[in-house]
Structures are given as structure tokens and as C-alpha cells.
Structure P
């Protein structure tokens with residue numbers, strides 16, 4: 001299975017790379033879009049969240065199709081839709097056109113968030129599934145964000161006008177997406193779908209030749225609804241965990257290069273490079289090394305504990321620098337200065353590092369649902385988690401500029417610290433450990449059928 005697994009990691013990872021690029025690039029270009037269109041802060045929030053609304057809608061449709069038709073049948077169309085949305089952004093002539101193109105882009109992203117985690121999980125063995133999923137999602141998403149910053153940096157070095165910069169940066173997002181369309185259309189159906197749902201699938205013999213051994217086939221004869229009901233607790237828990245995670249992570253991903261970077265006296269591009277190369281990627285590497293050795297739950301709980309602690313420290317620093325022995329002059333109306341800026345930067349980077357160790361790399365990689373529910377309902381279950389998460393994240397992102405103006409950054413960061421603590425408790429008491437266990441065992445598919 002190693003060659004089959006790594007091929008799926010590469011093909012799926014390029015889609016996630018595109019997701020990271022397109023979701024992050026809107027943040028970097030938000031400074032330049034007003035050079036072409038005028039809109040309020042509320043309309044900016046809606047524009048940024050447009051792809052999330054599209055993703056929530058598409059997830060439910062593609063999840064149902066994937067469980068009925070198979071994963072392979074619709075794989076590839078997600079990146080085609082992403083490419084279309086990215087290109088349409090670049091040629092938008094009004095705010096409304098740009099918003100509609102963001103919705104189309106989101107439809108492709110929502111489909112990919114359902115299909116890619118399921119495909120990688122179903123083609124990986126228990127001993128390395130965690131590592132494969134972290135590489136596919138957390139690592140590739142972060143690299144996509146870095147590319148978005150690099151493309152914008154090139155346009156700035158070329159002294160291009162603002163009205164052209166945002167169009168180029170957003171439009172380039174079509175390139176990585178369309179590059180994997182044909183590769184996705186040529187992959188085999190997943191091992192688990194053929195084994196448990198459709199043993200007579202045409203790809204069965206191809207998979208057996210790839211593996212060099214016969215597939216163990218045991219068709220799941222339980223009804224779709226009975227499997228869905230038995231998985232309800234995990235679907236709810238996974239949806240809640242992803243919802244809570246994205247309440248702060250998506251906000252920081254979208255508004256971090258704007259709000260946090262400005263607060264710390266950095267440019268958006270500087271902020272992106274430092275966050276990814278000095279905190280995000282080191283944390284992801286640590287997660288890759290440990291996830292299949294010590295398990296998912298310890299890393300999530302440890303990561304969230306660090307996120308909660310360092311965001312609380314950052315919140316307190318913003319509220320009153322004197323708590324840390326600094327004078328109030330280190331905080332002006334919009335940013336930390338001097339020693340406070342250095343301290344705030346340290347707090348935020350430590351939060352980012354601890355998030356990459358566990359929450360961002362595991363929950364953010366959509367790992368919970370695909371590992372815990374049966375194959376027959378895996379895509380549908382994942383689609384529910386994606387839809388709940390994307391819709392809540394869209395509403396949160398839309399509201400963030402207004403909440404920030406009303407309550408201030410200190411209160412918002414403090415709220416996200418509390419969310420991290422709550423998420424840690426949910427993981428500890430609800431989510432079972434899946435380290436080293438095959439999907440059949442985790443989802444109880446191996447038990448006798450009634």
C-alpha cells in the first residue's frame with residue numbers, strides 16, 4: 001500500500017495546497033481591493049467569508065454523492081470548480097461579481113474538504129495514517145499560504161498598481177488547482193470503499209495488482225441510516241471541535257496578516273513568513289514525528305493547553321501591559337510598541353507553535369470524522385462536519401470586524417483562549433484514541449453484520 005498511499009497524499013495534498021493559497025490570499029489582498037471597489041467593513045467580512053458560505057453548501061451535496069457513487073467518481077471536479085472561481089476573481093468588475101466568484105471558489109473548496117480527507121484515510125494503514133493526513137493537510141495548507149505571500153511580494157517588487165496586484169494574486173490560485181485535475185480523475189477508488197461498500201467495483205482488480213495481494217472484502221449490509229445514527233455522537237463531537245477550532249484559527253488566518261501583524265508592527269508578508277517558518281512548520285514536523293507514536297489525543301490536549309495559555313497572556317498584555325511590568329505607554333490606540341511588541345510577538349508565535357503541534361495539524365486536517373465512522377457513511381459524516389464548521393466560520397469571519405471594533409482585540413483574543421480550553425476538555429472526554437488502529441476497528445465495521 002505505500003505507493004498507493006503516497007500517490008493519494010500528493011494528489012490530495014495539491015488540492016489542500018490550493019485551499020491554503022486561496023483562503024489566505026484574500027487576507028493579503030484586502031488592502032488592495034478597495035483601490036477598485038468601495039465597501040464597508042461589514043461587506044469586507046462578507047467578502048472574506050464568501051468562500052466559507054460556498055463550502056458549507058457544497059459539502060453536503062458532494063458528501064452524499066461520494067457515499068452513493070464512490071469517491072473516485074466525483075474527485076477532480078472540486079479542483080476544477082476551484083480553478084473557475086479563482087479565475088473569475090481576477091476578472092471581477094464589481095464587488096458583487098467578486099463576491100459571487102468567492103462563493104464559486106468555496107464550492108470547490110467545500111467539496112475538497114469532504115473528499116480529500118476521506119480518500120487519504122481510506123488508503124492509509126493504521127500505523128502511518130496520522131502522519132499521512134498531517135502531511136496532506138496541515139503541511140500543504142501552510143505551504144499554500146506561504147506561496148500566496150510570495151506571489152504578492154513579487155507583485156510589490158515589480159511596483160505594480162494596487163488594482164492589478166489583487167487580481168494577479170487571487171488569479172494565480174487557479175494554477176495549482178487545475179494542475180491536479182487529470183491526476184485526480186485517474187486515481188483508483190479507495191481500498192475501503194471497494195472492500196466495504198462496492199466489492200464488485202471495476203477498480204478492484206487494479207487495486208489488488210497495486211497491493212500485490214487479494215483484497216479482503218466484506219460488504220457492509222447495515223442500512224445507511226443505522227450506520228449514520230450509530231455515528232451520531234462522533235459526528236456531533238467532530239463538528240463541534242472543528243467549529244470551535246475554526247472560530248479562532250480561521251479568524252487568525254484571515255485577519256492575522258491584517259490585525260495581528262499591525263498590532264505587532266509587522267507587514268502582512270513578514271507576518272506570514274515568520275508565522276509559518278518559525279512556528280507553524282516546526283510544530284507540524286513535531287506532530288508528524290509523534291502522532292503515530294503517542295497518539296492524537298495527547299497532542300490535541302497539549303496543543304490546546306499551550307494555545308489557551310499563550311493567548312491568555314497575549315490578551316492580558318493587550319488589556320494592561322503593567323501586568324507584565326511594562327508601562328502603559330507601550331500600548332497605543334492600535335498597536336503594541338517597544339518591549340511590549342516583542343513580548344506580544346513571542347506570545348502569539350508560541351500560540352501558533354502549540355496549535356501546530358496538535359489542534360491545527362489534527363483537527364484542522366479533518367482527521368476526526370474520517371477515522372471514527374464507518375465507510376458507508378464516512379463522506380456524509382464528513383460533509384456534515386464541514387458544513388457546520390464552514391457555516392459557523394463564515395458567520396464568525398463576517399462578524400469579526402464589527403466585534404473587533406466594539407470589544408477590542410484584547411477581549412477577542414481572551415475569548416479564543418477560552419475556546420481552546422473548552423476544546424481540550426471535549427477531546428479529553430469524548431474522542432477515543434485512534435493511534436495504530438485500522439479504520440474497520442475504529443468504526444466497528446469488523447463486527448458481525450446483523
Structure Q
């Protein structure tokens with residue numbers, strides 16, 4: 001094992017783009033991330049990494065179970081493993097996931113953010129055959145899907161032939177109706193590119209290449225969206241990096257990708273780095289690094305743990321009122337800055353899967369009573385939809401609109417109105 005705290009590193013100088021991203025997800029200013037916070041990078045804690053290759057990490061939405069693939073068993077094939085997080089934050093000894101594995105190579109697990117779908121790559125029986133230049137027949141690796149029934153994963157089934165071809169398909173990543181994956185000709189990973197397909201009218205569209213500057217004249221692999229689909233992470237061996245493959249990020253603006261930036265040290269090194277994903281609940285990046293020029297291990301990158309004010313308040317009083325959830329004027333459309341406080345609620349609900357919650361909308365004292373009652377309910381429903389979009393089961397959430405009936409203060413000036421325009425979250429089964 002090469003795991004250990006002695007291998008952890010931290011660095012205060014981060015790429016500007018990464019600073020801005022971290023400042024958003026951690027609800028701190030970019031200046032505080034740059035000058036006061038350190039990014040802690042090191043091998044994942046627990047008996048996960050071995051002398052064999054560990055790759056393709058993914059977590060359940062509650063961050064309590066880790067999935068990855070490795071060739072650590074005695075069967076001679078790569079298999080998918082899972083590990084549970086222990087109370088001290090380290091990971092338990094991994095176990096093979098029998099429902100997902102076959103007597104062939106099973107790789108690249110990815111769990112959707114609602115925890116109900118798992119995608120993987122495999123060359124099991126039923127995968128597309130390919131005739132090799134020497135006349136022999138090979139089996140390509142294709143993409144498969146498995147569903148969670150509340151107790152276990154179903155037997156994986158192949159995605160349709162519009163996606164699975166004679167080429168290698170791997171590294172799936174699903175957000176909403178968009179599926180990203182890596183594809184390259186059999187035996188030629190140096191020609192790897194990232195493709196995307198969308199689920200429309202109950203079928204998958206023909207995959208297309210992600211445009212330049214994501215795909216270029218070099219290999220591009222393992223692309224992944226951030227949680228709201230506004231940033232793309234990917235790995236590439238293009239010139240100008242720290243080592244062979246480096247990790248990059250880019251902004252997504254409509255159909256365009258802008259501000260491509262190398263994630264820099266301490267995430268990238270003189271070795272190969274690939275496959276980075278962000279886990280919302282634990283505010284942790286998972287990525288893979290080739291260690292000592294041999295095999296890949298799983299690493300983590302995170303900021304020091306900060307106090308969760310929302311969780312503390314809910315545990316103490318069973319409710320919390322937030323006036324930092326902002327909407328467009330006289331509308332139920334959430335403003336982008338509302339994502340920070342709402343994501344704290346998301347984190348709490350993911351970490352406390354047994355909890356149910358009521359969302360109550362309140363308005364100020366301006367406008368008509370009837371309009372405010374309707375608006376408050378619509379705003380509560382809008383908040384609910386945001387939480388659902390982050391993987392929270394809608395059956396755990398109920399909404400109510402109180403309109404102007406329970407003001408915090410009397411008054412129609414802007415200071416008073418801001419206090420009265422609030423969203424309340426109440427635990428229903430504390």
C-alpha cells in the first residue's frame with residue numbers, strides 16, 4: 001500500500017479559474033481561497049490503492065459508498081469494487097460488486113446524482129465484435145446501464161448500437177439527458193476523443209464529438225460535468241502540461257467551451273492524471289494519478305472542512321430560515337446566487353437520507369394578499385425543484401406558501417422587506 005498522510009500536499013497558489021470555482025462551491029471569497037485556504041491533495045484514505053491499477057472513482061449521492069474498478073482479484077480481469085466510508089472518514093476494505101461484474105473486463109463505473117442509475121464499460125458477452133487487422137476477432141468494450149431497486153443493482157444491459165460500436169466506449173458520465181463518453185479505435189487509445197449523445201423522444205441521438213478546444217489533435221478522455229453543467233472537466237495529453245496526461249477545466253457557455261485551463265499543481269504533476277469528478281456533499285474532488293510511472297491510484301483534493309452552519313442549526317432547532325434565497329423580482333425564478341445556501345440544504349438531506357422536510361415560502365408586505373399567497377407557494381415549489389434537480393427524492397419534500405401572513409418585522413421599506421422575503425426549511429420527522 002502506498003497510502004498515508006505523509007503523501008498529502010497542499011498549495012495556496014491555484015489557477016484563477018479553479019479559485020473562482022472553489023469560491024462558489026465553498027461559499028467563500030476568491031481572495032480567502034487564494035490567500036488563506038489550502039487545497040489538500042493526497043491518496044484516498046483507506047485500503048483502496050494497491051500495486052494494481054485503481055481507476056474510475058464514483059460515489060453515491062450521500063458520499064457514503066465509493067465505487068471504482070481494479071484488477072486486484074485473482075480472476076485476471078478488471079472488476080468493479082465498492083467500499084463504505086467508516087465513521088472516521090476513511091474507507092473500508094473494498095468488495096467486488098457481483099451484480100455488476102462479469103467473467104470479462106468491467107470498468108468505468110459512474111453513478112448518477114440521484115443514485116438510481118449506474119453506467120459502466122465492459123467487453124462481456126454481447127459486446128460488439130470487431131475483426132482485427134490480423135484476421136482475428138476481438139471484443140470491443142461497450143457501455144452498459146444498471147438500475148438501483150433500493151437494495152441492489154440490476155444486471156447491466158447494453159446501451160443501443162447508436163452508442164456502442166466496434167470501437168472502444170468507456171468513461172461514461174451522465175447529467176440530465178446528456179451522456180458523455182470516451183471513444184477510440186480498438187487498440188489505439190492515443191486516438192481517444194470525447195463524444196456526447198442526448199436522450200430525446202425516448203431514444204439516444206447519434207453521438208457527436210465535443211468541439212475544439214476540448215477535442216484537438218491529441219488524446220482527450222474522461223470528460224465530466226460539474227453539478228450544474230456549467231463547467232467541464234477532462235484529461236488530455238496536449239502540449240504545455242505538467243506531465244503526460246493532465247486535468248483541465250473549461251466553462252460551458254451555450255454550445256461553446258471557453259477559458260480552458262490546466263488545473264495546475266498540486267492536482268497535476270509530472271506523472272499522468274486523469275478522470276476527475278466533484279463530490280458535492282463532501283466538497284471533495286476525486287481523481288486518478290499514475291504513481292511512480294506504474295499504475296493509477298485514486299487521489300482526493302479538498303479544502304479543509306468548514307463548519308456547516310445549516311446542519312448545526314437544523315440539528316439544534318429542527319428548522320432554519322434563509323433570507324439569502326433570492327428570486328427574480330415578483331417571480332419564482334431562482335437567482336444563480338441562491339445555489340450556495342440551497343446546496344447546503346442539499347448536502348444536509350444527502351447526509352441524512354431518513355429526513356423529510358417542509359419548504360415554506362414567505363413574501364414581504366407589499367402587493368396584494370392574493371398575489372403574495374400564490375407567489376410564496378410558487379417560490380417554495382421552485383426551491384423544491386432545485387433540491388430534486390440535485391438528487392433529492394421529491395417524496396421527502398412538501399411545500400407551503402404563507403405569503404405575508406407571518407412577517408418577521410412590520411414595515412415595507414427595503415430592509416424590512418428583505419427580512420420578510422425568506423424561505424423556511426422545517427424537519428418533519430426530527
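Every read-out reported here was derived from the displayed coordinates using simple, explicitly stated rules and does not represent laboratory data. Just so it is clear, the structure is predicted and the values come from calculations on it, not from any experiment. Cβ atoms are built from the backbone, for glycine too; each structure is taken alone.
Observations, loosely collected:
- With helix-only ellipticity at 222 nm (-39500 (n - 2.57) for each DSSP H run of 4 or more, over all residues; to 500) derived as -4500, matching label from P, Q: Q
- Computed 12 for relative contact order in percent (Cα under 8 Å, 6 or more apart) - originating structure among P, Q: Q
- In this comparison of P, Q, the computed figure 2.4 for distance in nm of label points 7 Å out along Cα→Cβ at positions 105 and 281 is attributed to P.
- Mean count of other Cβ atoms within 10 Å over residues 257-264 from the coordinates reads 17.6; which among P, Q: Q
- A value of 0.15 for FRET efficiency 1/(1 + (r/R0)^6) of positions 49 and 209 (r between Cβ atoms, R0 = 35 Å, to 0.05), calculated from one of P, Q, originates in structure P.
- In this comparison of P, Q, the computed figure 39 for percent of Cα pairs over 33 Å apart is attributed to Q.
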